Structure P
Amino acid sequence: MLTTQISGLLQRITGNGEESIEETARLLAQATIGEGRVIIAGFGEMEAVTATALHGAGPLSGAVRYELGMNITTADRIWLLTRSAMDGPALKLAQQLARRFIPFAALAADKSGNGNELEDLAYTYISTGLTRGLLPGDDGERIVQPHALSALFVYEAVKITYDEMILDED
């Protein structure tokens with residue numbers, strides 16, 4: 001049952017976010033093709049994407065970890081990943097970037113629209129759509145919220161397109 005639900009989640013992400021995935025790859029590639037860095041800002045369990053981008057089997061070219069207080073320029077591109085679009089530290093970073101006109105992409109579980117400030121501030125926004133657990137628990141509550149797994153899936157989809165874009169520039 002878990003396999004079926006996760007498979008369905010990943011298919012929904014791909015189906016609903018195909019264009020946003022390509023736009024995110026394009027935005028990040030701008031930094032690598034230009035003079036900037038790809039800054040990965042993972043919050044909470046989304047740090048899994050940061051670790052994969054920096055230390056995985058195929059690291060993301062030009063990527064660095066976001067550090068509080070780091071010097072970010074308009075040549076840089078930031079990918080902000082958080083479980084919730086309402087996450088305080090993530091939203092604060094998004095607001096700071098928007099005020100400075102620094103382009104960034106965002107990924108969160110929250111769906112588009114309905115006053116989603118993170119989506120409004122971001123140049124590109126990908127929703128995992130994971131707003132409740134995938135399976136019913138013994139007590140009737142929904143359990144299993146694989147936010148990091150869904151973010152890693154999106155990361156790999158973005159990376160495939162990103163790699164194609166930066167290789168075309170060589």
Structure Q
Amino acid sequence: MLKQIQAWDDKMLKKLSAKHTPALDKIMVAITTTGNYGYVWFALCIPLLLANRYRLTGLTMVFAMLITGLTGEVTIKHIVGRVRPCSREFGKDLLIKHPAHYSFPSGHTASSFAVSMVMFFMMPVLFIPVVVYAFLMGLSRMYLLVHYPTDVIAGAVLGIICGTVAVSVSPYIPFFAFVM
């Protein structure tokens with residue numbers, strides 16, 4: 001079964017590699033770069049944290065990214081230990097710096113979908129643009145050959161779960177945020 005999944009992942013990445021253009025290269029690098037360390041999502045959090053009316057949403061976003069990072073980056077990646085596709089031969093030069101850690105699941109995608117879920121429940125007006133950006137984030141990670149499709153799918157699922165958990169405990173977040 002794992003060999004079949006790997007074969008499907010490889011096939012999808014090879015098809016995606018055939019779609020490279022100089023313009024798309026620049027766009028995908030820009031999108032993926034905004035996801036480094038959650039920059040784009042922390043930039044969205046700042047105005048929410050500063051406004052009393054939206055502070056709980058901002059805190060929930062931070063909490064969602066925290067539990068997503070701890071679950072995906074700190075735990076699952078080191079248990080699974082999957083080598084990134086850019087460490088294998090796919091006939092393309094890497095357009096970004098080679099990531100230091102393992103591949104599964106995609107942390108960029110996970111944090112993006114975690115924020116999407118927070119927006120879905122707490123600020124639905126922002127859900128569509130955020131989820132579209134989350135989708136593009138996952139696509140950029142595959143396009144740049146730093147993740148397999150199954151890494152991105154798992155990252156999206158992880159983000160959806162963690163974002164939903166964060167929203168479900170959001171009434172308690174202000175208490176913990178001010179106690180610590």
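With mean count of other Cβ atoms within 10 Å over residues 42-49 derived from the coordinates and found to be 20.0, which of P, Q does the value describe?
It traces back to P.
When helix-only ellipticity at 222 nm (-39500 (n - 2.57) for each DSSP H run of 4 or more, over all residues; to 500) is computed across structures P, Q, the figure -22000 traces back to Q. Kindly point out which one of P, Q the value 27, 18, 14 was derived from, the read-out being semi-axes √(5λ) of the Cα gyration tensor in Å. Corresponding structure: P.
When relative contact order in percent (Cα under 8 Å, 6 or more apart) is calculated for each of P, Q, the greatest value falls to Q.
Computing distance in nm of label points 7 Å out along Cα→Cβ at positions 26 and 82 gives 2.6 for which of P, Q?
Considering all the candidates, the number was obtained from P.
Can you spot which of P, Q the value 2.8 was calculated from, given it is mean projected area of the Cα convex hull in nm², for residues 74-113 alone? Among P, Q, the structure yielding 2.8 for mean projected area of the Cα convex hull in nm², for residues 74-113 alone is P. Here distance in nm of label points 7 Å out along Cα→Cβ at positions 18 and 154 was derived from just one of the structures P, Q, and that gives 1.8; the source is P.
Each value in this text was obtained by applying a stated rule to the coordinates, not by laboratory testing. Just so we're clear, the structure is a prediction, and the values are computed from it rather than from any experiment. Cβ atoms are built from the backbone, for glycine too; each structure is taken alone.
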